[in-house]
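Listed next: structures, encoded as structure tokens.
Please treat every number below as a calculation from the coordinates, not as lab data. Source: prediction; values computed, not measured. Cβ atoms are built from the backbone, for glycine too; each structure is taken alone.
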Structure I
Amino acid sequence: MALLGSILEGSPMLALFIAIGLGYALGQIPVLGVTFGAGAVLFSGLAIGAIAPRSAPPGLVGTLGLLMFLYGTGIQYGAQCVAGLKGPGLRWIVLALVAVIAALFTAQAVGSVLGLSPAIQAGMFAGAGTSTSALQAAITAAGGGPEPTIGYAVAYPIGVIGPILLMSFVLRLFHPKIPTPSPTLRHAEITLRPDAASRTVAEISASLPEGVTVLAMRHNHQNAPAEPGARLSAGDGLLILGPPAAVNQAVAALGEEEEGRLAKDRADLDVIRVIVSKPAFRGCTLATMPKPSFPVRVAQVRRGDSLMPAGPDLELEYGDVLVLLAEAGRRPDLVAHFGDSVKGNAELSFVSMGIGMAIGLLVGLITIPLPGGGNFSLGVAGGPLVVALFLGWRGSTFGIGWRMPVAANMVLRNFGLSIFLGQVAIASGRPFVDTVAAQGLAVLLGAALVLATIVLTVLLVGHLLLRIRMDDLFGVCSGATGNPAILAGANRMLGSDRADVGYAIVFPTMTIAKIIAVQFMLG
């Protein structure tokens, strides 16, 4: 053990990457049905820090990792977060904010009763809310000491497992009616009824319910793209796409659904999938993107795991998969036109990322004076997140595309989070052992009460007073508590991914709220 400790202390980078590799391996092991993922790096790092106290990499390494994580988070969720403010999202954010503030007071009150220092209270609050950015803010506000990390490490398992157990309990307690999720989009192949009058595709499209698009047509036993001026009559076919209810209305109005009539015939019209990987398409909408020299129709756009309707205002991003309708035999031409390189899924603009992170760090330096002589700043945790949320919402400005492919974003976030957790955990390993031996049970009890305050405030107030749907509440609860494993558990219980919307709206805003909260706690 002494030899291992001396080797690790002689190479801090070796210690960091052993912590990351071992942590990810441990993170795949389920505990009460929950896997910790990148969060398990915290525990492997603490073990290494206990064995080799002087093996921690410089603090700047951990700060860089956190910056990568927060910037990727803001870019990923910026558009969804801002869009949610126009609907029920504002009410969800207020509910989650009330829960986080209540948890802050719980952490202070319980910590005082149990004799915990303010720095451990702040770390306990951050760990119960699984917020690494709040941990960084607490470390900075506490002067760089290990106490916030110790409180965070003890509270973190409670913060991940607790919400899933409490959501399961509430689900069994109230037995809410959760509607079966329906697909967001549906195709239908329609044969126009025998008495249908001759009309152009444009005229038919104008009569369809909102959101329904005509993708292709079948006339004289041949499939073709749905050109607006083409004329159709009784017995001809249409391929339409839209929300399920609207598509059903269109079928009833136009004729009879005949599945496979167009799809089985690929002699004239083919379905081709290509990846957008050429710089010329970055920041273009479907209406303004460079067009090939032959007719082609974009039927759908797949971004990550999401399917999106191909509206003219949809802005393309690197790595988008386009589902195209074009003449048979045109695949080589379309591949040459759009690029179709898997590298598009990992393409990063280091120009936009560097500028965006620099602006975020500058915003984090701004100090705001508070009544009573104190001051507040977003810091290295909050500044980049706020700026990234704005840039992710904007998409592109002055010819600079701020967004990045989903796959590249996930790599950036997870790697950054692993570096941050590994560095702070190794630095806190030996104090962690000493503190847990003396105050571990007190921190665990405090963390459980803080976590219960957040979860039960969201679920009970939201369900009993605000009458919010339970599947939406699970998304709000997942965003308020923060860890993606909680969201995955909520989706398993619901049998759908509806909670994703609430998580995307609430998670970024509550991250900022927790950063501010720990600064007030330690200020």
Structure II
Amino acid sequence: MQTFRNHPLSRRSFTSRLAASLLLPAGAAGLTPRPLRAAPPHERRGRVVVGLSQEPTVFNPLFPHIEVDDGVHMNLFSPLWSIDNTGAFVPELAAAIPTTENGGISADGTFWRITLRPDVFWHDGAPFTAEDVRFTLALLHDPDFPAYSRSGHELTEEITVTSPTEITWRMKENSASYISALANMFIVPSHLLAHEHNWNTSSFSQSPVGTGPFRWESRIPGDQITLSANPRYYRPDEPHIETLIFKYIPDQTALFTQFEVGAIDYLGMQGIAPDRYREALALPPGHRIELAPAAATGVIALNLGRPCFQDPAVRQALYLALNKEEIIAILLEGIPHVTESYVPRESFWFSPDLPAHRHDPAQARALLDAAGWRPGPDGVRSRNGVRLEFSNSSTSGDPLRQQIQQVMQAQWQEIGAAMSLHDAPPAITWGTSWTHSQFDSALVEIDFMVGADPECSLHFDSHQSVARGGTGGNVFQYASPEADRLMAAGMHEQDRMKRRDIYRKIQALIRQDLPILPLYQRSAIEGIKSALTGYANNINVRSNCWNIRSWYWT
């Protein structure tokens, strides 16, 4: 595939390549058949090297972090329960999933009783107890703790340790999504963190201790993280491998080459770029290619704190001027699905009734004219001294994203909007500048769901913006009283069909207000060695590293 590093795609090139792409076989064709699954070995053996194009840098799982960090957290720490690739909850630190039938949750949803496993130890040998769960929940109540999310946790009160293996609490009001939120809450050790005073310099963040299947060994910044099998893991038959290495290679071409020659065993997260998909399918035996639908949505994130984006007409015009269908067909090889929602189309909660995007630059210009945005001598529009000029941030070292940015730049230039590129290494782009809304716009993929649950207040509730004085992931600085009301209603509604109606209204409101310009539902192209058994795509979590404890070599 031709690359366009120094100039945008021409309309003629785009159109001709679009026509050619329609003649290509469907993306799923040619995938390597899965071998019959052999039984796991009786003893741990071997290592697995996971290749990543973004570097994990956050090792306290309660801190603000991005998806690539989740892959490490899932293997170091444990939640009370996890969610598998069928959408079922699986007990982890809890002995059972609480329900009204087993007495774990009261009929009105306001009283919870959790029974814990008695056979769990921290990696340093200390016993895991209910005090660790109480401590973790207390941290999420502490306004001085830099929490990734407090959504749902702020409803808990009267948290009581009734025994080393039992904890209870009350909810100020019921929350239909809280059981999913707990599946995404990793428990941290009270005996190591209870006397921590400065979270920014915490030694725990450099040498974390968990209860998960692997324990921390070492980190070489900018290179790799090494974990080893936890000999005290509460599932004694897992993990099946001895060593797990997360290898960071920011250049995607080099990363693919490392997979091709066998130095990388599993290529996940960003995975294989779409323009290398056919090349990947042609790799010799020993390589398996997986097309993995994900809950993540590719979007252009807009920082509504910037004056030019506060006008809805500007957001609508930018979306109309964007030819996202051609971007997907040409640059992304038609692999991801066009979407208008933050909810994956496979979900029960997905709304099929959102208005379809249309590419209409003339209508975009008319909207801007009507809103008073006038072109200046250089062609860039302005209104009341505010220029329609902004930067777009993404990951450096990713030529495909840079091509998409160049197309966006050219299409928006046609309507009088000037966009510059502001790419940086992942740790910088998605670090504090992202979480604190210190960007104009960004090309990014985000999983807005809470597992399989559509609860999205972390990203869209007006109170969950760090830049506006809250805690959470509303980096867009989106503020809508109606959206806040609907999200609160959706969190508490127990009737499944009524709840779906609420979240379909939320999807419609987000599509109308456009704090994000939705592009596509992500389909990751992931590579794995054929001799490595156990890989399973899980659309309910943010990383397919979720079950490495079950992987083994055959």
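Could you figure out which one of I, II the value -6500 for helix-only ellipticity at 222 nm (-39500 (n - 2.57) for each DSSP H run of 4 or more, over all residues; to 500) was computed from?
The read-out comes from structure II.
Out of I, II, choose the structure whose coordinates give P(r) over Cα pairs in 20 Å bins from 0, in percent equal to 21, 46, 26, 7, 0 when calculated.
The correct label is I.
To test your reading of the models, identify which of I, II gives 2.7 for distance in nm of label points 7 Å out along Cα→Cβ at positions 274 and 506 when calculated.
II
If you rank structures I, II by FRET efficiency 1/(1 + (r/R0)^6) of positions 106 and 514 (r between Cβ atoms, R0 = 35 Å, to 0.05), which sits at the top with the largest value?
I
Computing relative contact order in percent (Cα under 8 Å, 6 or more apart) gives 28 for which of I, II?
Answer for the origin of the read-out: I.
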